[in-house]
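These notes open a run of structures that come right after.
What follows draws every value from the coordinates through simple rules; no lab data is involved. Only a predicted model underlies this, so the values are computations on that prediction, with no experimental measurement involved. Cβ atoms are built from the backbone, for glycine too; each structure is taken alone.
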Structure P
Amino acid sequence: MSQQTTDDALLELKDYSITFDTPDGQVKAVSNMNLSIKRGERVAIVGESGSGKSQTFLGLMGLLAKNGKTTGKALLGGKDVLALKPRELDQVRGKDMAMVFQDPMTALNPSLRISRQLTEQLEVHRGFTARAASAEALDMLKRVGIPDPTRRFSLYPHELSGGMRQRIVIAMALLTKPKLLIADEPTTALDVTIQAQILDLFNDLTAEMNTALVMITHDLGVVAGLADRVAVMYAGRIVEEAPVDELFENPAHPYTAALHASIPRPDQDVDDLAVIPGRPPNLQHLPRGCSFSPRCSMVQDDCLEKPPQLEVLASRHCAACFHPFPRREELLSHG
């Protein structure tokens, strides 16, 4: 259940699931997800490793491993990309939707100069001539903050720093002016100063181009100044979804609250940081009830009986929890 109306939705995932066939049986990496994203909206997908957040969008891009399978619908501008043939998907991928990966070296060809990797995008997807493509690519390098772009245009990826390579990948993704940009942990491998610059870059350029942005991250702290809305994933499901300010002020799901408590703060000693006990569940052997129940300090008997469904708690705020935390104003009114 997404709180977004479908009238102005750019992307709609409907009963969207991803499974992997393995020698030990079937693994359900994403379970019956429903999510809508508007044009120009910035949505953060947050969760621990293994929660299914990256697989959700690799499936959308047609980049799952060979043993992976998607079901349900993924409507991009009303067109179900899951139903497209490989050649049709190639026309959409890169042009209408693009992805920035955590490690830019996985997205850059080490044997090709930066110039060719950038201009090819424009020649293939926007029909530019070689000269026009070069001019447009150089302009984009300036916009993403590459110093001395003319000189670096002709370099190979290994001749650039990690931060510059990540900027190149962002430039490559934005050159075709996609309607949807997916950023998968794009700042994890960078130092803190460069992280902040990259996040500002996403903020500015997506706003300028009215590009919808999906920011995939395990770190709730990076989304505060970037996202309009946050979806928290656990064990292949969305367990909470809300506007970013609402999520920080009134986390309803115990997992979201635990993530929030684990964010380092300048006024807090590192030893005082909260730690979520235990480990995420095995997706082949999920608990009978709530998937978070083995790690939850608030667990009650009904949590062990069946999985909770996403329920509306307030305007544009929903959570999958039988015993959500009360909203702050409710506590004050009863205080």
Structure Q
Amino acid sequence: MEEKDVNLTIITKLYKKRKLIIATTLTFFAVAIAITFFIPKRYAAHAVVYPTKSNSIKTMVFDADFGFEIHADRLIQLFESDEVKKNLVKEFDLINYYELDTNSAGWKFNLNKNYSRDLKFARTRYLSVAIEANFKDPNMAANIANRSIELVDSARKKIFQSNIKTLIAKYQKKLVFQEQKVKDLLYEISSNKKGIAGNKRLAKNSINNIDERIKNGQLVAGDEVIKNTLQNNYTIEKELLINDYYAEIGRLNQLESDLDKTKEQLELPFPPVHRIIKAEADKKKVSPSLSTNAILGLLIGFLLSVFLVLSSFWINQLKEKLN
């Protein structure tokens, strides 16, 4: 048969089977609509936050800009962290929600797969972080989205305070060492060891400086001991020790100041992420879509019926050639 004749035969065959094609298409259309009513409805909740540029409330007061791209990416990592996930799974009983059997081998895999499907975090083109929660209950979707923000703030605070406590412990260790160093120097200065006599004029100037500080209420620890040494046991060796002592006192004071500032950070309020959109329960379902399923049913029914008709035609053609 020529190609033109084949095409005409196919069209004729399809036309003759038009009732079958229409019936099959409408059947699949009806089945798709019916199935839609048995598929569990799902609802979406949407929230948006901006990361902070700093974890210091003082910095945020004077520079309240939103974070940059790197801050958004780090925030997403915290949203996707095990700590946030474990808390959400526990608080919203997601193991039972997903009907998982914890005695089965792959329950954790299925939990993670469902969790990643239903709760998504993404950086927007505006450098904010969007939270999308998709669950069978609209209130549950909104609550999970909002709770994830609270948990991520808690995780941020926990990391920040852990780092602060580590730094405090480091300063305290250095402080103990520095205090002992200062005590040892002061003890050496107050000892009665003899040495080369120093310049009494320099000693007198040092005594005057100490008296002036005391007069102005700026007494430094050890001043009285050093003044006594300058008056009664002044040597070149003592002069060098005294210079070292005041230098180490300066380092000690700086350490104490750094420690106090670091401890202050633990007492200050912790800046939360900037909430731009709070998730709210939306009663309009996002899936399943009746119109989408109906169109798919029509297409599948039509294509399948055409395929069956054409398959029958080509099989008959093949049989004729073989005979």
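A few notes on this one:
- Identity of the structure behind 67, 49, 41 (criterion: Cα extents along the principal axes in Å, calculated), options P, Q: P
- Mean count of other Cβ atoms within 10 Å over residues 82-89 - structure with the largest value, from P, Q: Q
- Which entry (P, Q) yields the derived value 20 for relative contact order in percent (Cα under 8 Å, 6 or more apart): P
- In this comparison of P, Q, the computed figure 12.8 for mean count of other Cβ atoms within 10 Å over residues 162-169 is attributed to Q.
- helix-only ellipticity at 222 nm (-39500 (n - 2.57) for each DSSP H run of 4 or more, over all residues; to 500) from the coordinates reads -23500; which among P, Q: Q
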